[in-house]
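Each structure below appears as structure tokens.
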Structure P
Amino acid sequence: MTSTPIRPDGIAPPVATYAHAVLSEASGQILHTAGVVPVLPDGTVPEDLAEQASTVWSNVLAILSEASMELANVASVTTYVVPGQDLGVVMAERDRALEGHLAASTLVVVPELAQPEWKVEVAVIAVG
């Protein structure tokens, strides 16, 4: 699979560490995750936003691994965050997890998530 960030000259660059779009060429598989939530393997949810974001990305990595994929296969990330959270913390954790890999990325502030203790949720599309 090859993924190429799309960077048109005629529009402003991204406002953070992501690609406006990613063109993927593959004859392989496409993985669509559901919203990946900040629930640890023991069923608990960390209170801290950074810990929740880290947990989400650990869960994303586990899903990718199970699908025989890695972070380099991620083409698109959609992040959902409830109001009042430090979006910089969420974006920093995304950047740390992606290790410099540029994926198309959208961050949406939503009124609430399915469980009141969840502060962040992420869905990814990966191409392999």
Structure Q
Amino acid sequence: MREQKKIMVVDDDNDVVVTYQTVFQRMGYGVETARDGGECLEKIGRGKPDLILLDVLLPVLSGSEVCRKLKEEAGTRDIPVVAITASLERGTRLEMTEVGADEFLLKPVDVSDLNRVVKKHLGV
């Protein structure tokens, strides 16, 4: 039996969190959630996910701050981070790329795009 992959969903929008959680659980993934950047880092300190879906605009610590911290640490730098935002501004994408985001999706996220990205980064 293969080990269940764990995805962390970090978003302050409850509807988004519930939607992603439902989709991923139906696909057989374990799901951890966080509502802000600080909670995300705290939970990762207790157990690393296999993939992080990270909203860019978050309370406490922004998505770019969270991503930068994750990519600076040896124990977390290899976790793929998919940045998700509603912002069409080019600067948002550049900032997330500079701090190490592995992929970038625009809200509202199409489920098939999300599925493709998750499978790509989890190697399934």
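Rule-based calculations on the coordinates, nothing more; no lab input. This is a predicted model, so every value here is computed, not measured. Cβ atoms are built from the backbone, for glycine too; each structure is taken alone.
For relative contact order in percent (Cα under 8 Å, 6 or more apart), which structure out of P, Q has the highest calculated value? Top value of relative contact order in percent (Cα under 8 Å, 6 or more apart), among P, Q, belongs to structure P. For distance in nm of label points 7 Å out along Cα→Cβ at positions 82 and 106, the highest value in the series P, Q is held by structure P. Using the calculated result 40, 35, 22 for Cα extents along the principal axes in Å, pick out the matching structure from P, Q. Computing Cα extents along the principal axes in Å on every structure in P, Q gives 40, 35, 22 only for P.
Quick one: mean count of other Cβ atoms within 10 Å over residues 10-17 came out at 17.4 when computed from one of P, Q, so which one is it? This figure was derived from Q.
Work out the source of -7500 here, i.e. which of P, Q gives that when helix-only ellipticity at 222 nm (-39500 (n - 2.57) for each DSSP H run of 4 or more, over all residues; to 500) is computed. Derived from the structure labelled P. Between structures P, Q, the greatest calculated value of mean count of other Cβ atoms within 10 Å over residues 74-81 is seen in P.
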